[in-house]
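Presented below are the structures under discussion, each in the form of structure tokens.
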Structure P
Amino acid sequence: MRYTEQTRELSFETAADQRSIVDFYKKALAQAKWQPTLDHTVEIGSRQEMIFRNPAKDMLTLAMPPVPGGKQSVSLQFQSAAEIAELDRQLKEHEPEIRAKAKKQQEEEDARWRRQHGANRTAEVLPKLPVTLPVGITSLETNANEIKFSVPNGKAKGVVEAWRKEFRDAGWKEDAASVEAIAGAVSLSRGNESLSINYTDTSVAAAEVSLTAIGVELDARK
């Protein structure tokens with residue numbers, strides 16, 4: 001068992017399986033009024049994670065990487081409400097810069113696609129990609145290349161995780177992923193087609209999720 005003061009992270013190894021670990025922390029933390037934000041773990045990178053919050057809005061992140069054999073590694077990291085608020089502030093401050101960078105990347109991908117295919121994308125008959133929309137969304141905007149909407153706070157990462165599974169099951173390869181509690185981005189590809197998922201999920205306003213596509217036409221479905 002190890003504790004790192006700088007990151008306020010407790011880590012250890014155990015012979016227990018992941019389900020037993022999750023059940024233990026759900027019961028133990030509930031006694032101190034900590035509750036999980038979802039009733040199941042989600043895969044972030046290669047780790048199974050579960051987020052707990054208390055009435056003061058502090059956060060505990062339970063993380064368990066895959067184990068090919070032997071003991072299970074476990075970590076539990078604490079972040080205060082003040083730290084989360086500061087991350088929210090920084091995210092809002094840099095949000096225009098992040099969106100501008102994403103737009104530039106999209107334009108570069110469009111230009112690369114036109115060079116490779118020698119035609120404008122709008123002149124091509126692109127294959128349709130069915131995309132399942134989650135329930136409870138607001139401010140929905142859709143077109144052939146982009147889907148945007150808002151969801152309640154704390155729900156964005158769950159939406160993205162569901163999409164990741166949906167696209168992987170449809171044969172898409174995940175090229176890169178950074179999925180955190182308050183923001184994230186995922187890039188996927190399938191041949192000459194590509195998808196980009198971006199979201200922000202702060203406590204200040206409703207969470208925002210967007211999906212953009214290159215080489216394929218998005219078909220939003222409820």
Structure Q
Amino acid sequence: MKLRKMILMLFFLLLAWIIIDINYPFKTDIGKIDAAETARLDGAMWKSYYEKKPIKLFMQSRKLLRSQFHMPFFRSCLVSYYAAKAAFVFKDGQNRNDYKKAMPYLVKYYNHINAVSKMPFDADTAAAAELEWWIIRRERVQHPPGEWEQWLAKTASVVYHKPADKFKDYARLRVEAMLLRDEKGDMITEDNWQKIDHLLRNAWLSFSKAVEE
């Protein structure tokens with residue numbers, strides 16, 4: 001009986017911790033990032049996505065949110081779930097209607113980022129811009145890489161309140177990394193991934209500089 005009460009008490013303490021962890025208000029400067037670490041985790045998440053490893057992608061996303069946005073443990077788990085869910089719902093899509101099923105998860109993801117940002121932004125607009133560049137990348141016949149760059153820059157512009165033109169180099173380098181990944185397909189090598197990581201590192205360095213200006 002005492003053991004049951006102790007287990008029940010521990011359960012309610014854990015539940016209270018989770019609720020507080022997810023909901024207590026705090027603010028951070030989401031523009032202050034470690035560009036090298038962000039690039040490393042970005043590349044790792046790309047690899048997990050293409051290798052169809054959602055749990056690994058979830059863990060990498062959680063680490064990114066904790067290290068760069070300073071989210072507490074359970075909140076980072078929840079937000080990472082939304083990010084991974086959006087990615088794999090989209091991955092399984094076959095047309096624009098299917099792709100739009102990822103939108104609710106992207107909106108929740110950006111709403112949580114907005115909630116901790118010292119400078120609020122329109123989460124719905126950011127989520128819509130994010131999904132659009134995912135879609136036009138998939139629909140590459142109708143939408144050349146230049147359009148991908150425009151939507152990438154727009155997404156950053158919405159979140160960080162800077163002109164999209166400031167993110168031009170960031171977007172170009174990230175798209176270059178995407179094109180290399182797409183070109184290699186199933187034949188991609190570790191050397192190719194290292195080149196992608198190098199492009200992503202330069203992209204995030206450019207991003208960090210644009211945000212800080």
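Every number here is computed from the coordinates shown, using simple stated rules; none is lab data. On a predicted model such as this, the values are computed, not experimentally measured, just so you know. Cβ atoms are built from the backbone, for glycine too; each structure is taken alone.
Structural remarks
- Among P, Q, structure where mean count of other Cβ atoms within 10 Å over residues 26-33 as derived comes to 14.6: Q
- Entry that produces 0.35 once FRET efficiency 1/(1 + (r/R0)^6) of positions 82 and 202 (r between Cβ atoms, R0 = 25 Å, to 0.05) is calculated, selected from P, Q: Q
- Answer label among P, Q for the case where helix-only ellipticity at 222 nm (-39500 (n - 2.57) for each DSSP H run of 4 or more, over all residues; to 500), calculated from the coordinates, equals -25500: Q
- Parent structure of the calculated result 1.10, given that Cα Rg over 2.2 N^0.38 Å is the read-out and P, Q the choices: Q
- Which entry (P, Q) yields the derived value 20 for relative contact order in percent (Cα under 8 Å, 6 or more apart): Q
- Answer label among P, Q for the case where distance in nm of label points 7 Å out along Cα→Cβ at positions 66 and 154, calculated from the coordinates, equals 3.5: Q
- Identity of the structure behind 19.7, 57 (criterion: Rg and Dmax of the Cα atoms in Å, for residues 34-161 alone, calculated), options P, Q: P
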